[in-house]
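Enquirer: Several structures are given next for inspection.
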Structure I
Amino acid sequence: MLPTGEQIAIAHGDQRAVISEVGATLRTYVRGGAPVIEGFAAEDLPDGARGQIMFPWPNRLSEEPWEFSGRRAFPTIDDLATGTAIHGNVRWRPFRVEQVNQNRALLSLTVLPTPDYPFAAALNVAYHLGSQGLTVTTHVTNLDEVPIPVGVGFHPYLAVTTDTIEGATLEVPARAFVATDSRLLPTGAILPVAGNERDFTESKSISGHELNVTYTELVRDDSGWATVRVRDARGGLIELQMDRTWAYVQLYTGDELARGRRRTSIAVEPMTCPPEGLRSGKDLIVLEPGQLWAGSWRLRRLSSGDEETLSSPE
């Protein structure tokens, strides 16, 4: 048995993706043989939360207990360097494979109460390949008898076709970022990116920049999508787009990863709330009993022909 369980393959045209049963993790995604994400081998574990789902909180929580709906939660510290609970508690759990066809896979998980999250919920994740690339849609339903707090995030690493991200350019449509302390926990301040080295509102080189930053106040198109773009030194362009349900996006250049993974890709992490969201309540999803939440994001590698189509007037 592989450490990440069953491997679910889907395809559409020249696109191929593989999702692992454990964590409903996006393990690989390629278009025309070129990687869209920097994935991992089927026999390996996903280092650096590679391709994993962050639920019921994205990013980090500090060690202190927190309360909601009269229930007390006790975070399990698993990031020893910062003394925080990182990326939720479902990324190592086996999901049920509910449906698979040529270009779509649906996986689900029943989340039962635990000391670090004493609530019940149903989590469904659909991966769909099509003309827009890979669309990932998440549904969360409150299975509990009380209102429950929810945060959702994903952790793909966008690939480059060069050995490292040096020479790549990055565009992040965000007016502000979350100020953090030495443990990468929020200080309470939201700061403008203007005049700051974290400002990537216009595409610029990532060379020399070390990012582990939560961006917010995202600029969106008329349909409500915010688009992060990574173009590598050879001209390959990847876009990650988020609908309105994702108010934050974490950018991480992998400077703390092990040799061979360090600065070889850029993590672009859609998040519904900031770090410490379950404790602070900032932009937290609150679901009443039986209530459903849904959100989508999508990812694609563009060819030169795609870019010409996108830039041409309708």
Structure II
Amino acid sequence: MSKNIYWHLPGFSVFFYLNQVIIHMMNEYPDKFRDGYRPGCVYGTFPGAIWNGGRAVFGIMSHGDMTKIIKTYNDLGVPVRFTWTNSLIEEKHLNDTYCNLIMETANNGKNQVLVNTPVLEEYLRKTYPDFKYISSTTKRLTRLEDVKTELEKDYYLVVLDYDLNHDEKVLDELAPFADRIEILADEICFPNCPRRKDHYRDESLMQLRFEKGAPYDCPNKSKKPAFSECMKRPAFISADDVGAYADKWGYNNFKLVGRGLPQDMVLDSYIYYLVREEYREEIRRKTEKELTRFGPRR
């Protein structure tokens, strides 16, 4: 593998301690992690932000804690990426004081934003031009022509829809833009899901109304989420195949799922993808030992 691989990790707030531990481990034991692997960003939201999409996250966070979390990652050289992908945002939501406070706190030229709604994206680009803007997978761009059109726009990265992960025609055609494409390696959802956009809309509505409501009627709800289930999905990209995506086509940005999922499952994905096989159990033990210093797992 001739270039670095960047991993975009979930839950900068909810998995704050886990992400810190893993990033420190990558720095402290580089020989035990795969060659050239780097944290590309940590993505997610602070609880209670109405611009948030993908998965509703309720609650509130103090400005002091926001500042601490953003600074912790940035001091490690890792950008924080906000998931401002609520598909129901209207102009009336743009002046939300909490969301604007978050943006002001992170407005240091180091951080990023995922977008999918034109009205919010236009406002953010105008008000906070120093962020890097990324086109979200929640747009569900499943046609090659639509992805190419997206790449013509001023996006730092475009997140590829998981249904295209193994489409060699698409991967070949997009290879000239490989360094601007991010691939979701371990999506847990079913292939070609016809209800995915409706699910995103449901989560967006819950976030706006601060009301959880009934769980979305999804077949994945019938069993406890597990990394082993991700591995069975057709879109899954194995740890061994990641290097091939880089060497054959030049793709070097990969995203791991985790928002709304158990921390144990997220740790499983980190160990599987990031750590050399012979050191997986050692790094798992070290990570779990470090996490005990921060209290019980979520």
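None of the figures in this text is laboratory data; all of them are computed from the coordinates on show. As the structure is a prediction and not an experimental result, all values here were calculated from the model. Cβ atoms are built from the backbone, for glycine too; each structure is taken alone.
Enquirer: Supply the structure label, taken from I, II, corresponding to log10 I(q)/I(0) by the Debye sum over Cα atoms at q = 0.15, 0.24, 0.30, 0.36 Å⁻¹, for residues 250-289 alone with the calculated value -0.41, -0.84, -1.03, -1.18.
Expert: Values: I: -0.53, -0.79, -0.95, -1.12; II: -0.41, -0.84, -1.03, -1.18.
Among I, II, the structure yielding -0.41, -0.84, -1.03, -1.18 for log10 I(q)/I(0) by the Debye sum over Cα atoms at q = 0.15, 0.24, 0.30, 0.36 Å⁻¹, for residues 250-289 alone is II.
Enquirer: Looking at structures I, II, which one was semi-axes √(5λ) of the Cα gyration tensor in Å, for residues 50-129 alone calculated from, given that it came out as 21, 14, 12?
Expert: Working: I: 28, 16, 8; II: 21, 14, 12.
So the calculation was done on II.
Enquirer: One of I, II was used to calculate FRET efficiency 1/(1 + (r/R0)^6) of positions 82 and 282 (r between Cβ atoms, R0 = 25 Å, to 0.05), giving 0.15; which? Could you put the intermediate results ahead of the total?
Expert: Details: I: 0.85; II: 0.15.
This value belongs to structure II.
Enquirer: Relative contact order in percent (Cα under 8 Å, 6 or more apart) computed as 18: which structure among I, II?
Expert: Values: I: 18; II: 23.
For relative contact order in percent (Cα under 8 Å, 6 or more apart), the value 18 is produced by structure I.
Enquirer: From which structure (I, II) was distance in nm of label points 7 Å out along Cα→Cβ at positions 90 and 106 calculated, if the value obtained is 2.6? Walk me through the numbers on the way to the answer.
Expert: Numbers: I: 1.5; II: 2.6.
The read-out comes from structure II.
Enquirer: Compute FRET efficiency 1/(1 + (r/R0)^6) of positions 162 and 226 (r between Cβ atoms, R0 = 25 Å, to 0.05) for each of I, II and report the one that scores greatest. Write down the numbers at each step before the final one.
Expert: Values: I: 0.45; II: 0.90.
Largest one: structure II.
Enquirer: Consider the structures I, II: one of them gives -1000 for helix-only ellipticity at 222 nm (-39500 (n - 2.57) for each DSSP H run of 4 or more, over all residues; to 500) as calculated from the coordinates. Say which. Let's see the in-between values first.
Expert: Numbers: I: -1000; II: -10500.
So the calculation was done on I.
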